[in-house]
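Got some structures for you, see below.
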Structure I
Amino acid sequence: MEMKELLQFIELKDARVKKYWGCEDIHKHVLARTVKLNEETGELAKEILRQTSYLRKPQLEILPNTPEECADVIITALLIARALDIDIEKALACKIEKINKRYVDGDYHK
């Protein structure tokens, strides 16, 4: 999937959520999305614990769904970025450049 296609989906998902829940107060909207991100991150953590066999035995019998939980975290984070009017492509490019500058000749430099 290309970034353009992903961002089009985010736009559609955002419109669906706004229509269903109503989102007149931007601060409440961002807060709700942030809480949702924490929920999704928790579900991803649980899947990782399941895959590494660190969950209680009865929960280990449930089939892991780690790829879907990773996608949920990404989608929810992108919805927050959209709500805050962040140009995520620009933000990612800047962050990647910053990370790459930390590595000179393959070595990490703070």
Structure II
Amino acid sequence: MEAAIQTKVLHLMTQSVIEQACRKFSNTQYEFSVNITKDDLFMNYLNEFLLKTCVKYNIDPSRIVLEIKPDYLITESITHICKKSGIKVIAEYIHNQDVLDVVTEIV
């Protein structure tokens, strides 16, 4: 993974993981999650790629959960992409009222 980061091809790994997950879950009704990076968000490919892959494998986008380390700007961007695409957003590790307030504001 470090080599992918250094050579700036980590997004290709993310795309591969999304493709494999969609293929694997295409004949089920299960929800599934995919880890993404902040770089995936800033490269402006994720929304279109997710939607095309969902169509290709007949996956309802609401079955996909995107996971990334918490960061306000990143979280806000993910939430925006998910809402626009009909993908469910799940907040984890809400450990105090301040975090809950921020999550409530974003979602």
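The table that follows gives values for the structure above.
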quantity	calculated
Value 16.4, calculated as Kirkwood radius over Cα pairs in Å, assigned to which of I, II	I
Structure from which 24 was derived, relative contact order in percent (Cα under 8 Å, 6 or more apart), options I, II	II
At a computed -17000 (helix-only ellipticity at 222 nm (-39500 (n - 2.57) for each DSSP H run of 4 or more, over all residues; to 500)), which of I, II	II
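Computed from the coordinates by the stated procedures, all read-outs in this text should not be read as laboratory data. What you are looking at is a predicted structure, and each value in this text was computed from that prediction instead of being measured.
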